[in-house]
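> Input: structures, listed below.
Throughout, read-outs are computed from the coordinates displayed, never taken from laboratory work. Predicted model only: the values in this text are computed from it and were never measured. Cβ atoms are built from the backbone, for glycine too; each structure is taken alone.
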Structure P
Amino acid sequence: MSRIGRKPINLKDVELTISSRQVGSDVTVTGKLGSLTMFVPGFIELNIQDSTDGDCKYLNINVNNKKFKPLWGLYRTLIDNMVQGVTKGFTKELVIQGIGYRAEMKGNSCVFSLGLSHKITFEPPPGVTLEVKEQTNIIVSGIDKQKVGEVAAKIRSFRKPEPYKGKGIRYKDEIVRRKSTKTNK
């Protein structure tokens, strides 16, 4: 049994609505930062229960069919990420290293100078914001964890860190293993 799937989701400061469809249901989570919606298949049961002291509500998730038990923890985590996103939000920080490598904001889009023959202009999708600090630090933030991760990975793919000098775009806490150069004996 899934240990993650058994844990209830705390719905404090969040409004969760479940609207039924023919083959499943739509789960909408609304909080202070916005609203997110996700489709949940019909083999997953969602039950909203009050806590024992009555100050908050919890969401319990169950799976009836043995074939779909592996998806129990997955859908619990996806709904929990939605709850965290609309209450706190998600951020990823990127660091640019290299001489002459920098980024700057122009309106809503971000312009990167990464040692290429041209500058790269990137406009984030709706729901994701970019912030540039000190021309070498980029903060990607939003309420949808998947979109924030995709945008951060896309920006990193413009110039991945290379192993000899370490130049490129990396996550703030990423460790790049460095290689030594050839030496003549």
Structure Q
Amino acid sequence: MTDSFVLRPMGAADLAAYKALRDAALAERPEAFSSDAETELRRPPETYLARLAGAADGGWPFTLTAWRGSRLIGAVTCERDARVKVSHVGKVVGMMVEPRSRGRGVGRALLDACIAQARERGLSLLTLSVTSDNTAAVDLYTDTGFVRYGRLERAIRVGARFHAKDLMVLELDRKI
């Protein structure tokens, strides 16, 4: 199997594939997402239209997808608040890569493309939260320049177990 994949913005025709990828990710790693698998499983694909609301015109939010042939293997969404005082801050949400494509550069490519789009769209800061014990994800974010600015203990509860979330930020307009 080739490791090549293509990145592109999510379109309306991709919603069923996106929902399938998301449902699988929520079931596999419930501690990694604020949404729960059982609730999300009942949502129709069309409810994710909001995740591509601004993709066509450089607006917000946007979702980038990774495809290996006709199979969706990863996705990431970037959103921002439209209020003027905080419109310079974006948030990375819903980062996911199917299990058999992990460790092959898909997540890094998605994140790099998301960061580039955020810069092009004029953001100054990009934030995210990541489950603290998800070392692969924390390492990816750290390697791309995100720094931890806080930790929310007991942020996610799955059954009787709590999980902390690291709060991370990337300064997009800082000169290094």
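> Out of P, Q, choose the structure whose coordinates give Cα Rg over 2.2 N^0.38 Å equal to 1.35 when calculated.
The read-out was computed on structure P.
> Now, a different point. Suppose you compute semi-axes √(5λ) of the Cα gyration tensor in Å, for residues 47-94 alone for every structure in P, Q: which one lands on 24, 21, 5?
The correct label is P.
> With helix-only ellipticity at 222 nm (-39500 (n - 2.57) for each DSSP H run of 4 or more, over all residues; to 500) derived from the coordinates and found to be -5500, which of P, Q does the value describe?
That value comes from structure P.
> In addition: Computing FRET efficiency 1/(1 + (r/R0)^6) of positions 71 and 103 (r between Cβ atoms, R0 = 35 Å, to 0.05) gives 0.35 for which of P, Q?
P
> Another question, if that's okay. For distance in nm of label points 7 Å out along Cα→Cβ at positions 15 and 159, which of the structures P, Q scores highest?
Greatest value across P, Q: structure P.
> Let me ask you something else. Starting from the value 0.85: which structure in P, Q was FRET efficiency 1/(1 + (r/R0)^6) of positions 39 and 111 (r between Cβ atoms, R0 = 35 Å, to 0.05) calculated from?
Q
> Among the shown structures P, Q, from which was the value 2.6 of distance in nm of label points 7 Å out along Cα→Cβ at positions 7 and 135 calculated?
Q
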